[in-house]
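Asks: What follows is a set of structures for review.
FYI, it's all coordinate maths here, none of it is from the lab. Note that the structure is predicted; figures quoted are calculated from it, not measured. Cβ atoms are built from the backbone, for glycine too; each structure is taken alone.
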Structure P
Amino acid sequence: MDHSGHGMMMMDMPPFTLGRGLQYSSEPFFMIGCLLALGLYGWGVVRLRRRGDAWPIGRVVAWVLGVLSVALVMCTKLNDYGMVMFSVHMVQHMVISMLSPILLLLGAPVTLTLRALPAAGRGRKGPREWLVALLHSRYMRVITHPAFTIPMFIASLYALYFTPLFDFLMETKTGHIAMMVHFLAVGLVFFWPIMGVDPGPHRPGYVMRMLELFAGMPFHAFFGIALMMATKPMISTYMHPPASLGIDPLDDQQAGGGIAWAFSEIPSVVVLLALVLQWYRSEQRQAKRYDRNADRDGDKELAAYNAYLASLQARGR
């Protein structure tokens with residue numbers, strides 16, 4: 001896309017309001033991606049239903065909301081304003097890296113794919129077999145390990161915004177799209193081991209997952225505070241906003257920092273609630289399993305214990 005045309009379009013943008021920000025604005029890459037994500041997921045659910053298998057409606061709702069949250073920040077005027085206003089860009093970044101991934105993961109897309117795809121015949125490899133192989137690969141073990149995900153999550157903030165890399169990427173639409181795809185991918189990889197419903201190579205216990213979650217968040221908060229306390233604009237892309245916007249770059253940067261700081265709390269609460277619920281459910285399942293075993297073997301453990309008590313009593317006599 002040539003810069004002059006892009007620049008002209010940006011020059012006469014009216015001041016930002018939520019109403020203007022939420023108007024539709026075509027972004028082909030994300031538009032096609034969102035439609036595909038909804039279509040393929042729907043196809044999987046329909047395939048399962050036709051076969052007589054159930055698929056939880058909660059997962060469908062989570063997936064649809066996740067895809068819509070991506071469309072909301074990428075296929076509306078928010079995406080255009082995000083090119084010239086740091087605060088709007090920060091809303092995009094926070095939603096796509098911390099809210100969308102959580103909702104998408106709660107939709108359990110990998111589980112759905114594994115159940116919807118047909119198994120290839122003996123000795124052959126189809127899409128399903130390739131996916132299983134990928135899930136068990138060393139590559140997956142590495143990129144879902146906290147030693148990789150936590151530094152990656154943190155570097156996506158500091159290495160990007162506080163170096164010339166950000167300005168370089170923002171010069172073109174392609175660079176901007178690539179950056180947003182990166183944010184989404186990093187969010188998915190960070191939250192997947194912590195709270196994904198899908199099978200994954202790295203799945204620690206619940207306490208470890210909570211620790212992983214809280215390991216990344218302080219860095220996020222600190223990043224926001226650093227931007228709020230800065231005394232001059234730090235990111236050159238946003239140093240000279242179009243006059244028609246009527247904003248001060250430093251005020252806008254401080255607003256962006258406030259958004260980053262406040263937003264780091266929201267996913268923490270959502271994930272924590274999801275984790276506690278998952279934990280509770282797994283405890284319930286174990287209790288049920290124990291009861292079933294007891295029914296099956298006439299509660300051998302209890303009978304053995306009673307016999308032991310009786311023997312002690314007899315000995316006492």
Structure Q
Amino acid sequence: MNAYHNNPVSFEALNLTNTQDKNPFGKELKCPSCFKAIKIATYPLAQSCVCAGCGTFYAIENHQPDKKGNNKNNLFDPLLALGTKGVLKDVAYEVIGYTQKQEQTAYKSKWREYVLFNPAYGFAFLSEYDGHWIFLKETISCPVVVNDNIKEFEYGKKTFNLFNSYTYKVDEAKGEFPYNIFDNKSTLVKEYISPPEIWIREKDNREGITWFYGQHISIKEITTAFTISSSIPWRVGTGAVQPTGYMGIQKSITTALLAFLLLLIIHLLFMFSRQEKVILDRTYNTVDSADKTTIVTEKFDLTRWRSHLTFDISAP
């Protein structure tokens with residue numbers, strides 16, 4: 001048995017020269033359902049696609065489309081249209097795929113993913129949930145988690161905490177994908193976060209374990225890079241890797257204790273600076289035969305901008 005150690009390097013580090021200007025990828029297949037042409041720009045890298053004519057899902061097996069399902073809703077208008085080009089993270093990408101996924105949990109949360117492609121740098125992904133965005137790339141330089149029950153791990157001198165665990169299904173899709181997104185019933189996804197960073201671990205019975213590294217990305221970066229084809233989704237709540245967002249249990253407890261100490265100090269300062277004194281003490285006598293009596297006290301001053309007053313009034 002042979003064993004190999006993989007060392008990831010950047011594209012620039014390869015110092016390649018005389019590279020092809022023309023994209024070497026691409027293939028055209030015929031849809032078995034509507035017989036229209038399916039143009040796959042990233043073939044043979046693409047492993048699944050959607051017919052633009054009838055919306056049928058296909059996995060590409062043995063160089064031929066194998067039907068996996070259909071778009072059920074097809075109601076969502078992608079923010080980034082297929083074919084949109086732009087420069088993100090100093091790399092020229094083209095949007096080649098879009099999908100909406102749903103967690104197979106009690107929450108049934110839905111999120112959207114865009115597949116980006118560059119012939120030299122490969123694939124990247126933009127994930128959007130409730131208006132919060134994450135930029136992701138698959139990487140072999142990743143953590144090693146030997147136990148599926150691990151709640152946190154150390155990587156790059158940072159602690160990543162388990163944020164979510166789920167399986168998912170595809171609600172709708174368009175374009176092409178570097179993996180078979182329609183064969184995902186057994187794919188277990190675990191998200192580990194240390195804002196603004198995230199590691200996503202996908203474990204599949206057929207494909208094995210795949211790691212994706214991601215970072216929070218602002219909508220301003222996306223709108224600067226790409227032409228937007230629909231309305232920008234409103235940002236709701238706090239994102240999982242929003243820089244000022246999720247802090248984890250330990251950081252949350254620390255922050256709560258510091259806030260409590262601050263409130264306690266403020267309370268003690270007010271308590272010790274408070275002065276308790278009598279500002280008016282008078283006795284008034286009235287005629288017994290009077291059926292109505294009006295009494296007006298002398299004027300008194302309250303020197304503080306806010307004071308607690310106690311009135312003690314008694315009569316025989």
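Asks: Thinking of P, Q, which structure, once percent of Cα pairs over 23 Å apart, for residues 179-306 alone is computed, gives back 70?
Replies: The value was obtained from structure Q.
Asks: From which structure (P, Q) was P(r) over Cα pairs in 10 Å bins from 0, in percent, for residues 155-234 alone calculated, if the value obtained is 15, 37, 32, 15, 2?
Replies: The structure behind it is P.
Asks: Still on this model: Output the label of whichever structure in P, Q has the greatest value of Cα Rg over 2.2 N^0.38 Å.
Replies: Looking at the calculated values, the largest one is Q.
Asks: Taking relative contact order in percent (Cα under 8 Å, 6 or more apart) for each of P, Q, which is largest?
Replies: P
Asks: While we're on this one: Starting from the value -3500: which structure in P, Q was helix-only ellipticity at 222 nm (-39500 (n - 2.57) for each DSSP H run of 4 or more, over all residues; to 500) calculated from?
Replies: Q
Asks: Taking distance in nm of label points 7 Å out along Cα→Cβ at positions 27 and 91 from the coordinates of each of P, Q, which one would give 2.3?
Replies: Q
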